[in-house]
Structure I
Amino acid sequence: MRKVQIITDSCSDLTPELMERYHIAYAKMTTILEGRSSPADLAWTAEDAHNFYDIMREGKRITTTQVPPEEFDRVFRKYLDENFDIVYIGCSLKQSGSVNTAAVIAKKLAPEYPEAEIYCIDSLRASLGEGMLAMEAAKFAKDGVSAAEVAKYTLEMRNHVREYVAVHTLDYLKRAGRVKASAAFFGNLLGVKPIITADADGEQTAYKKAKGRAASLAEAVALLKEHIEDAAGQTVYIAHADCDKEELDAMRQTLLDEIGCHDVYTAYMGPIIGASIGPGAMAIFALGEEQTFRIGEE
C-alpha cells in the first residue's frame, strides 16, 4: 500500500514542532502589505509575530490571498515524486477558496501520476482547528491505511473539532468578510466582547457575547467544557494573536483546572489568520461532540 502524506496550508497555524512530530507539510498562502507580497510562513519567532501584530496595531491593513496554484503544484509534486498519496486538508471554504484550487491542480496532475490518489478536503475550520484535524488525520494514517480511508475518517471527524474564539473586536473579521453576525454583535459598545465559533458548515459566526475580556475568556472555557469529550485523554490547543504571557498562562491553568485535560499546547495565530482576526484574539480548540449548530438556527 502506498504511503499517505497529509498536507495543510498557512491557515492551520501548526508550529514547525507539530508539523515535524506528525510529518505534516503545508502549502503557503500570501500576505500583502503596502503592495508587497510575502509568503505566509508559519516558522516565525515570537519577535516576528509581535512585529506583525504591531503593524496592525498601528492601523496598517494586511491583506491575504489563498494558496497560489503554482504552490500547490510544487508541494503536491514533491510528495507524488516520492510515491506518496496525498490528503490535503484546507481552510474552510467559507474562509478561503484554496480547497477548490487544490482540487483543480490535483485533477491536472492526475494524468502524470496515474497510480496516485489526491484527496482535497474542506476542514470546515481554520487556525488550529484546521491544524488539529490535520494532526488527527496524520495519526490515523500512521496505522497503514489507504488515502481513501484517511479522507473518509477526516470527513467524519471535522465537525468534532470544537473552537471558541474571544476577540476584542469584530472589525478586522468584518472588514475581511470572514464572519457572520447580527448587528447586535457590532459596535463594540460598553466593553461587550464577542465569542466566535465555527458552525456545522464551516461559517465563522459570532455565537455569544460577554461583558469584558475576562468574562469572554471564561465563557469560551465554559463552552468548551460543555462540549468536549474525553478531556483527560487529549491536549487542548490555544492559538493567540500576540496576547500577554500572563493572560496565556492564566488561560492554560484555567483549562487544566476547569476542563481537566491532559495538556495544553499554545501557538501563535499565523499571518493569514492574524491578518483577518486582529491583535489580541485568543482561541481554544479540542475534540468534542459533533457540531450541529448552523447560523440562523436556535
Structure II
Amino acid sequence: MPQEMTAPVFRFAPSPNGALHLGHAYSALVTHDMARAAGGRFLLRIEDIDLTRARAEYEAQILDDLAWLGLEWGRPVRRQSEHFATYRQALDQLDALGVLYPCFATRKEIAQAVTSPAHPLDPDGAPLYPGLCKGLPEVAIETRKARGAPFALRLDMDKALALALERNGSPLTFTEIDGDRQEVIQADPARWGDAVIARKEVPTSYHLAVVVDDAIQGVSHVTRGRDLYAATDIHRLLQVLLGLPEPLYHHHRLITDAQGRKLAKSQRDTSLAALRADGLTPADIRRLVGQAI
C-alpha cells in the first residue's frame, strides 16, 4: 500500500544535460504547487548518472531558472552522481536475490538479433531484449569478465515477477492520484522484458536510481509527465524486491508544440533562459503552460 506520511514530500528531478524548457517548467510548477497545497516539502534532485552528458553549467542554469520562477526547495540538493556506492548496494541486494544476470551484448548485436518485424516492443517502442546472454554458463560469464568485457546487468523478469508476487501476496499495482481522485492501476512490468538495471559504464540505471533516491528522501508523491507512466511498472517491481515504500503517483499532461510533439532538449526547443531574455516573466510562463495562480 502507498506509504502514509504526515508531511508529504514531493520532488522535481531534472537531468543537467540541456536547458530547461516549458515542459520542465510545467512539471516543476505542478509539483511545487501540489506540495504547497498539501502542506508538504518540495525537493530538487539532480539526476546526473549520465556523466558523459551532464554539465555543471546546465545544473547552474537549472537552479537559476527555478529560482527565477519563484520556486523554493529543501536543501541539500541530492545529486545522483555522488551516490553510486548507494546504488551499488541496491544492486548487490538484487543480485543476492538471484534476479540479475550480466549482458555482454552490444546494441549492434541486439539489433542484428531482432530480425522479425513482429518482434514485440517495449513501451518506449524499442525491441524487447532477445535474450542473447540469458542463461550463459557461469564459466562463460567468468571468462568474459576476466577478459575485461563490458557488461550491463539485466533483470530476469520471470524470476523477478515470481519473487515479487510471493513477497507482495498479490499482483503489483500503483495508485494514481488526480486532485481528490485516486485510482489503483494494475502494473505490468513484463511488457518491459529483461530491462537494464545497471548500465555498462555506471553501476545503476534511471529505474534503480529513482526508486532508491525516492525511498532515501522519503518521497511520498511522485509527480512526473505521462511519458513516464509505463516506467512505474518497473519502479513498483523494484520497490517490492528491495523492500522500499510505495509512493503515490501523479502523471501530468505533457506540454507539446503546435504539431502535438512533446517538447524535448534533444530537439533544442526554446529554453526558459531564452524566453527570459525575450522579456517574459514568471507569470507569463505560468500562463503559457496553464498554471496561472
Structure III
Amino acid sequence: MLGLQYFSFAELWNPWQMMLTIAIGAVYLLLVGPKRSWFAGSKPVPVGKKFLFLLGIAVYYFANGGPLNILGHLMFSAHMAAMSLAYLVAPPLILLGIPGWMVRPLLAKKAIGSIIKGLTQPLITVVTFNMLFSFYHLPLVHDYVMTHYTIHTIFFLVLLVAAFMMWWPIIAPAPEVNGLSELKKMAYIFANGVLITPACALIIFASTPVFATYNDPQMWAKAMGYCVPANSQMLLDSFSGPEFFALLDPQEDQQLGGVIMKILQEITYGAALAYIFFNWYIRERAKDDQDSDGVVPNPIA
C-alpha cells in the first residue's frame, strides 16, 4: 500500500549502512564486555544500559538507512518522522547507553577534551542544533539539500553531531563536562522546545505545499536518486512522480509532517523531563535518608 514493493532489498535496507550499524553494535558489546579491562576504572554495564545503546543505533539505522528513508522521499510526513527519530530519539538513547568510564580517557586528552568541552557548552548546543534543524526546513534549503547528494550527506552528518551536542548537557556519560543541574536541565529542554516551534508552525500553517521535492516530478526524481541510484527519467517513466505513491493530498501530507515532528519532539522532551525529575527525586531521597541516619536526637530537658 505504501509503494515499498516497487523497491529492491538493497534500496530498502541499505546493506552498507546495515553492516556499519551491526559493526558499531559489535564493537560496543566487545568494549563493555570482554575488553572492559582496557579501560581504567571500568565497571560492569547493566543489561538495560546496553539495550538503550543498541536500540539507539537501531533507531538511527531504521530512520536513515531502512525503509523509512525511502518512505521519507515519497511522503513528507514520513520524512519528518525519520528526522525526528534520527535526531531527537536516537542520540539520547545512544548517550544513555555509553558508560562514563568509556569516554573519560578521551576527555583526559587535552586536545580532545577541550574540543568536546567547547562543543557541548549549553548555550552553543541549544542554538546550533535548533538553528540547523530550522534552517533545513526552509523550503529552498530543504529542496537544495535533498537534490545535491554530497551536500545532503555532509549536512545530515553535521546535524547528527549537533544533535549529540544538544543532548550532552542533559544526559552526558561524563556529566562533569558541561553537565547541568536538574533545574537548568529543565530550562534547557524548555528552550529547545520553544526554539523548534517556529519550524513546526511554518510547515503546519503554510497555506500551500512549500517543498518542491514532494510536488515537482523532476525535483522528486532527482531527490530519489540519493536512495535509488537510477536514471531520473526512468523513475518518472515508471512512477510519474510522487503523486503515484500519495496517500494524502500534498498539503495534508505537509501538515501531518509538521504535526508528527512536534508530537515526537514533545514526547521526547517530556520523557527527558521525567528522566531528570526521577533521578533528582532518587538522589534527594537518598540524601534525606543519609541525613536522617546521622541525626542524634536531642535529650529531653
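FYI, it's all coordinate maths here, none of it is from the lab. Just so you know, these numbers come straight off a predicted model, no measurement behind them.
Per-structure values
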read-out	value
Ranking I, II, III by Rg/Rh (Cα atoms, Kirkwood Rh), for residues 81-200 alone, the structure that comes out highest	I
Comparison of I, II, III by Cα Rg over 2.2 N^0.38 Å - largest value held by	III
